[in-house]
Structure P
């Protein structure tokens, strides 16, 4: 396929659904990559991985699209937690409480903690991203057969969809899979590959799962300099449903979202900051800026083009993209601001 042929495909798409310049460019690159792969005479396994991965993502994007504007909480935890365990009841209550607040619950669609959270939220407020395994029976009874269930072959595409759409994460005790999901999530947050979000580690009041985990991470990771100082800013530990609801509400008390526009970091918040608060932020977080300082700005050009939260106040800086724990501390400072 020549470039003119790709142009013809883009033109045909534009005739049905007009594309912005950015969308057109991204679709063009996607088509060019597909052509490049075909021209490289790839191994059949490479083709299978590329085709299945893209197909799974397309199906997941389609399933999530109607619910894009509904806030979502992803719940991780053990598939082996029995229904009579206190953690099962706690996961159920967390799912119900967040659904009552208008959130949807996203899980891996399995049994145990995943089923508990979905049962609490109810089928209408649940979203499942299941992994097809030979020794598993498939999705739990809450979400089985629902249009909001996505089934995937690959763990990496599943992880994308368990994190991409959610604005908060709750992690219950679990095994290798749960730890894998948690450490990847923390890695993404620490390196700026995921948007800032609250990560809440939940146990019963008398449990020691997360306190033991934190002792290990503090001593063996932070103190041994395997991770940067400030890593503990990326998570909190909770022992009740009220704790979870409070931690999520606190994170979004004033902070709304971020967006990168070129080398500019746009931090959007719900209520304007006072002059004194802005001066304090400029002084306290100056090290985050590669050049200049934080400025109060209106929506930037690409935000206007996308009609992206135009009504919200903004702080804009040239972020050095190094210290994401400082970004999290800045979000906490914005949330501590006086709210009318």
Structure Q
């Protein structure tokens, strides 16, 4: 994947699929390559599918894929993309990290699709590179790998590292890749062939704008929510939120009650608790660390608010998440931890 057109070459791509990988994301990688070959009338791309041990792997939608070989058989040329999905934060297999580091030393391009970025980060092959992953996992990923250059974009192509969020975002990354290697005309043809009429750019946001997520159109209310989302870890006084959007505290209160049937304080609290829940599910941070990262200064207050919102304690939530991955991920059972990033 270079920016130089190489019309006579064939690019080899290895796809490592992890347990519970996203079938949508996987197909969004492969189908643009197939279409490019078909439209070009020759083999521009070849791809092979691997699992860690060569055994069949079941996607998060229940469909099982039979790979061509085991991870140890991947080549030392071209590019390898790690395709993951649900539970990737609990998947920690030393064979994957070791192989990724070996391939990196041999100059193989490496990428992560959906939550496949987590495997690359664990292996230490993203240091010094921009990277991204599915928006739902960004919060926990940032907490565990604070030194990485993490973005919330659709995809990142940074030299020989290729990372993208989930869903159909891999299709946008592959279209960009095809355009860089074989020209924008072919990329456009592929997009039309796949009925992908709105080709997105790398730095387009992953999530819908707040107004589409909430159904809100009032500009000052949208601005207030955006201000709250920007200060989840270190909550600001509601008076500051009101001032930032040029309202009085009483006007802000009235606006939330009229449009959202709740109070600003309750809405802000729910934002923080949602962040806490993601961190409990996706990291091995202690409960008190999660509380602090979600803007709570008291562990007891955090536990009380959490139980009221989700009808279980933070510790019960953590125990449940530790139990489930052990049942569904062959080599999983470990939450993301800072220690895993420091092992080389």
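Laboratory data are not the source of any read-out in this text; all were calculated from the coordinates shown. Just so it is clear, the structure is predicted and the values come from calculations on it, not from any experiment. Cβ atoms are built from the backbone, for glycine too; each structure is taken alone.
Structure notes:
- Read-out Cα extents along the principal axes in Å, for residues 99-170 alone, computed value 32, 26, 18, structure in P, Q: Q
- Parent structure of the calculated result 3.2, given that distance in nm of label points 7 Å out along Cα→Cβ at positions 131 and 235 is the read-out and P, Q the choices: Q
- Once mean count of other Cβ atoms within 10 Å over residues 115-122 is computed for every structure in P, Q, the highest value turns out to be that of Q.
- Each of P, Q could give relative contact order in percent (Cα under 8 Å, 6 or more apart), but the derived value 17 comes from Q.
- Computed 3.5 for distance in nm of label points 7 Å out along Cα→Cβ at positions 139 and 299 - originating structure among P, Q: P
- Structures P, Q, by volume of the Cα convex hull per residue in Å³: label with the highest value: P
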